[in-house]
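Derivation of every value follows stated rules applied to the coordinates shown; laboratory data play no part. The shown structure was predicted, so the numbers you read here are calculated from the model rather than taken from an experiment.
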Structure P
Amino acid sequence: MSNIQTLNKVVELAEKRRDEALSALGQLQRERQVASEQMQQLQTYADEAQQRWNARCTSTGVDAAQLHHHRQFMQKIDHAMEFQRGVLAQRDELIQRGQAQVYAAERDVAGLRKYTERKLEALNLRALRQDQKSTDEMALTIHLRHRLAQSQGLRS
């Protein structure tokens, strides 16, 4: 396998690694979206529960036991929301790491492509120089044969 083929294989592997990082980032973003939707549902549920409680308090009044149960219920909802905030923060951190991995993989791919391009240009330049050298040598050989033939033709 030539150096260029090896470099192309390395570029392919780097692209695969980048694609995998992009895929993983997409999955993390989808998970973050689901967690955000769950947080919104909890917030909506808490707001509705508080509205129902406020309506109940103003229309019929409440006793101490009902107030105690309502506070416990709202504490459970608050706890669930706090837990969900933690999930969101964790997802955000994982997304930041995933983005860093994608950026690093993109940088690697770009660097490897540029390196491969430079190597290919160097090989092409070397081939052009070799062709020019061969052409020059052939022209010199023809010229020398022609002169030799001329000089032998003049002597005869």
Structure Q
Amino acid sequence: MTDDAGTEKESTFLVTHVESDSAVLKDVHDGQVHTLGSNPDLDVDDAVEATVAPEPPMEVTYRVVEVTERRSLSIEESEEPPTVHERELAAETPTGELAREPRAGIGEIHVLTPPESETEQAVADVVDDREGTLSRAARLGVNRVEIRSDPGIVSVRYMP
């Protein structure tokens, strides 16, 4: 959303890069990238509910007007196998497809069904797409992404 002047933007952002004197925020709803002209003590992989505005006079960098919420996000690979429910979802999902389901409470469960020989690569793809995975977590309002797998099943759990 923008204000009446059209300059401020309120959204959920993923912090994708930080330096002592700058930071880069990616809007998790529209993908727009905002480079901050300073770093208001943000860390990579933070999700922030914030309002940003362009820095005058050239308006090529942004400043944070207000942060209403900040949380750290994480991705972890679990040694635990997928749950019985996740296995049932996988059994109903054709190979190579994705099933999505809300979690009880907050979050979602995504169950991928790669060919058994490609399970490890599918897990690696989820981990390697850190920005996409964490953007989804920020959009869902969760803090943690847990990946579980067994041959032919990869569950990606977006949890508080």
Structure R
Amino acid sequence: MSDTLSFRRMTEADLDAVLKIEYAAFSHPWTRGIFLDGLKSYEIWLMFEGEQQVGHGVINVIIDEAHLLNITVKPESQGRGLGLRLLEHLMARAYELNGRECFLEVRASNQSAYRLYERYGFNEVGRRRDYYPAPGGREDALVMACTLID
């Protein structure tokens, strides 16, 4: 993994590049409209390796509760620890915004993401039945939570 990672807030001008990664990474990606709405309500962060955008993440903090809404690393950049670096950045930002606990949902079938969250310190606290659209039906979401520390 490169040490030339940098992060910056997303702007509307970044939308096409973000959607390209989002659509490459997920069978049911966020849409253009969801990202446009998100720019008004959430913090959306981009991760770069050198000059190349390699991922993005979305957080929302209300009072002291943070929600990780999306974390994406482009498929050809996965498996090199970039997801953890992006997660660390997002959790540090949530803490700066006074988030003290963070929640997220992850597809029950997404074991690589589940392991990433576990490695960071998230624990499974619940399940939302039929939460996600999936090929041929619906899929459960596992709800995970983590205490944010300085």
If volume of the Cα convex hull per residue in Å³ comes out at 113 when worked out from the coordinates, which of P, Q, R was used?
R
I have -9500 for helix-only ellipticity at 222 nm (-39500 (n - 2.57) for each DSSP H run of 4 or more, over all residues; to 500), calculated from one of the structures P, Q, R. Which structure is it?
R
Taking mean projected area of the Cα convex hull in nm², for residues 29-84 alone as the quantity of interest, name the structure among P, Q, R where it is greatest.
Q
